[in-house]
Every structure is written in C-alpha cells, then in structure tokens.
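Since every read-out is calculated from the coordinates, none of them should be taken as a lab result. Since this is a predicted model, take the numbers as computed values, not measurements. Cβ atoms are built from the backbone, for glycine too; each structure is taken alone.
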Structure I
Amino acid sequence: MTIALDEIIAGREAGGHGQQAHHRFVVTVFGLYGRPCGRFLPVSGVVRLLTELGYEGASVRSSISRLKKRGVLVSGKIHGANAYAMAPELEDHMRIGDERILAPRTASVGDPWLLASYSVPESERSNRHKIRAGLARLGFGTVASGLSIAPIRLQAEAEEYMDKHGLSDYIEFFVSSPAGGSDLRDKVARWWDLDELERLYGEFLTTYSPELDRLPGRSAPTPAVLGAAFRTYVPMITQWRRLPYQDPGLPPELLPDNWIGTTARRVFSELNRVLAPLAKRHALQVLTDDPRGKT
C-alpha cells in the first residue's frame, strides 16, 4: 500500500519524479474515470484514449504494467477482456485528493497552524528522509531542521501518511497560533519557496489561459468538440494536480501582492467547470465502445 501511495504522490511532484508524461496521464485517466477505485477500465479503451494524446500503445501498456507491479492497479476482466482498476484501498486517499485538487481552498489568516516536530536517530536516517520528503510532498513548509508547518487542515493527510509508512513514532503534531509581533508574511516567504510556486503557476497560465477563449458554447457538443475537450482536459489537470500540493492554500494576506496563484486558481476553476463533463462524455464513450482488448 505504501508503494502505491508513493507512486501516486510522486506523480504530483514537479517533473513527475522521473515519471514520463504518458505514465502520469495513465494515472490521471484512472483517477478520473476509474472511480470509485475498483471500477475496471478496458485496456483497449485506455490505450485508445492515450493514443489520442499522442502516445504509442506499447508505452501505455508498459505504464499500466508498472502501475500494477507498484500496487496502484489491479487486473480483472470486462466481458472476458483484459481490464484494470485502481486498487480499492486507494479510494480514501484519492477522495481526499479530489477535494484538494478540484476545489482548492485557502486558509484564513486567523486560522491555527499545524506544526510537525520530528526526531530520528542517525542510524535510521532513511526514515528522516521519508518524513521530510513526505511533509514537503503534502505541502508543508520548513521552519527549521526537524520542524515543519502547514495550514491546520493538512493534519489528517499528514497523520495518514506517517501511519501508512510506519513513521508515527518519530513525529509529533501540534496546533499553534502566532504570538508576539513577528512578521508572519516574511516568514511564510522563507518557509515556502514562493519563487518556485510563482514559476509553476506561471507555466500553467501560459499554457492554459488561452484555452479560456476557445471554450465551447452552450450548444449541443459534437463528437469533435468532446474529443477536443478530452485532449485539453487530461493534460491540463495532470499539470494542475501538483500545484495544490506545493501551495497548500496559504492565507492570501501572507502572500505577495497580486499573487499569481489566485489568477491560476480562477483559470483552472473555469476550465474545469466547462471541460470536465465534456471530457468525461468522450472518455466514457471510448471506454465502452469496445470492451475487448489485448494485454
């Protein structure tokens, strides 16, 4: 289970932690259309969808095989044809991710903070790395060595991660509020890499802001419109899903003026509102057209 979780989390990191684009798109397709986890999708349909995005069937099948070995996917049959589903035990994690990715929220400046304090013996330094990397992947900022911070609503996710990886004995969580007259805005800029966040948001806007002018109207969509929506939506949400984890919804008052993340969230929200149902119609049509496929 921990290997499967790490595979999902790695795909949300900048650069995909070495994962190729088509591999991350396979995860996106299963995450969008193979839900709740355990819903089988025909191999042939998944390959057809990824072919529309420009990837060869052999590469897609290779990614599916890797995801099975990593415990992300399980194999089965649909009408005697080969099919795969996300491992059912991943559903709780994916459900939490749905809320964070599809409807990202910002904390209020008066909300309490979550502090994570950890200490690991030198002989177990690999566990120290797992804790530090895990907190960073969830969106924690670094206050000092062994001390991280995040908005309070990350508590359940952080506790789940530590529990699943057997790290709970090394870490303590505390709920805290600022005291004194310290400039929290300056500290947030040190605890999180806002320059990197700004760059990632800028990349997203450069690629997808122009799509706002190409959104389809209210008339009944043609098959061509549905297909175009799918080809825009899956890469868009694959690029987006890492951002709410690198930016855990920090209070706007503590961010730079005219913060680019606010614009990026607005663009994503509008594209998601219009394209998601159209892309889903296209994907489900492809996935149900021919349930018989090859391994």
Structure II
Amino acid sequence: MSLVGTNNNCAGGVTPWGSWITCEETEMNAGPGARVEHGYNFEVPASATGLIQQVPINAMGRFRHEAVAVDPASGAVFQTEDQRGTSLFYRYLPDVPGELVRGGRLQALAVRGQPGADLRNWDMQTIALGGTVQVEWIDLDDVESPNADLAERGHAAGAARFTRGEGLWWGNGECYFTCTDGGPARIGQIWRYRPSRFEGRLAEASEPGELTLFVESTDDRIMEYCDNICVAPWGNLIVVEDSDRDQYIRGVTPSGEVYTIGRNAVTGPDGEKSEITGPCFSPDGLTLFFNVQNHPGRTFAVRGPWRVRA
C-alpha cells in the first residue's frame, strides 16, 4: 500500500523527478459518503516503502482528473479531464518546478484566434485530421471549483472544448492525449501537443505551442474508444480501448497508421467485456505491462523482443 483515503483514482502519470501523480476522477463532495472533498491530484514518491500522508495538490484544480504528463524542459504539468460533453486540456505551471504542492497557476488550452473552439468535431469538423493550430493558454480562477463547473467557466472564457479527455503521455519533446468519444463517429481522437520553446513564459506568445489532430477514428474495426496511452521505447503509441465489445491494444506509428497488438475477448458474468488500462513499459523496454480492469482484474506482463512498426 502506498496511498489511502482517495477516491476513484484513474490513470495519473509519472514525473521526471522520481514520483507519480495519482488523479481522482470524481467531484464527490464532503457529506454522508465522504469526510472531505474529492477531485484532486496527489503525489507519491517512487522511493516510498509504505503509506504516505495524502496531501491534495489544490492548485492543480478540482475536477474529474484522468491523467498527467510533465514537460521535463519547462516543468509544466499537463492534465486531461474525463468529462463527457465539455472537458478542457489543462496546464499547471508550478511556482517551483518539481514542487507541485507549493502552488502554481492553472490554465486551459485555447485555439489562437478561435475563442471557445469546439474540438470535439461532433457536428462540424473544426480541425481536419492532420490539421494543426497554434494555441494560447487562459488563466483559470476559483480552481477548487465548489460548484464543479471549472470546465464550463473555462470554456465560457475562451478555452477549447474537448470531450472525455483520458490517456496522456509525454514523448520526445511532445505529448499525446486521447479523447475517447471525440470525432464525427464519436469513437475517439488522439491529439498531439508540441510545446513552445518558451513554454509557460511570456515569450511563448511570439512562438506558441501547436496542437495537431493526430488520429480520428471513423471505423470501429480500426480503433474504438481509445483510452489510456503510452509511448513505446521505439517511438510508437500504445493505445488501449474502453468499448462495450472486444477490447483491443492498438499501436500507432509516427505517420498515424493504426495496427493491432492484442485483444481481450473475455466476457464477465455481467455480460461486459472489461476495459484494458494502464499500459507502460519496463525500464529496459522489453516488457509491456497493462491491466484488465475486471474479469479477471489482473495486471499482465507481455515480454518482447518487440518488432518495430515504422
């Protein structure tokens, strides 16, 4: 055991300084079901040998957190929000890089020149597959959001609208994140964010970061409801699905080609096929770990060597 007292923890993410952030995917209020407010992030040092004191990182916001990824160059921490309909893509700029609990600024991504852009692509194709836009970042206030309306307020202030932001992982100078029910077929998008050389500083206005629609599935046989994600040692994305049917592990090449790695076709006693979660690799890059959430509710290790798909 490393942490207790939190609620509905989801993907989270690792940090470059030897810890991991666990994220509460809830906005549960204090009351009959909980002694304290929930909906926060917590940091756990990888060196811990037992339970640590749970300290919420309040300045990172209170919302339905899914995953985090850290830009090792700037110290900025990116966050996804697993909320259907309106979710934001967040950036946290800590006052002291690497010391998140000491406070910082929470911001939301906006498309430059298109305040409140709808990037769900549900009813109209705001960004075409492969399209790239320049971004800016909007400061958010009242980030502990007692009314659970942070995304709505951020969108009203000009932040871009996403839907069901889930898996998020840092790659080689860029990060990738999934929107599980984005796109015209509502079966999933993968976005790529390339930060500014001046990420989080005033000079970034002259050289902004860029957001690209990297994958948008229109065929459930290729990819359906992309969820957790990681970057493989050879540079491809590893993406796991959360659908109502067979659950697949997919790979995505740097050119955006999707291929299949594995499948979970087991049906539980409730008739559901359980989602696959938490893909990540061992330090030597030879073993892929992932979880099957239910039926059987286990962590699996698949050993290479892996054939590189270019």
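Remarks
- Origin of the derived value 27, 24, 20 (semi-axes √(5λ) of the Cα gyration tensor in Å; candidates I, II): II
- For the structures shown (I, II), distance in nm of label points 7 Å out along Cα→Cβ at positions 67 and 123 is largest in I.
- Structure (I, II) behind the derived value 11 of relative contact order in percent (Cα under 8 Å, 6 or more apart): II
- When Cα extents along the principal axes in Å, for residues 35-178 alone is computed across structures I, II, the figure 57, 40, 27 traces back to I.
- Which entry (I, II) yields the derived value -17000 for helix-only ellipticity at 222 nm (-39500 (n - 2.57) for each DSSP H run of 4 or more, over all residues; to 500): I
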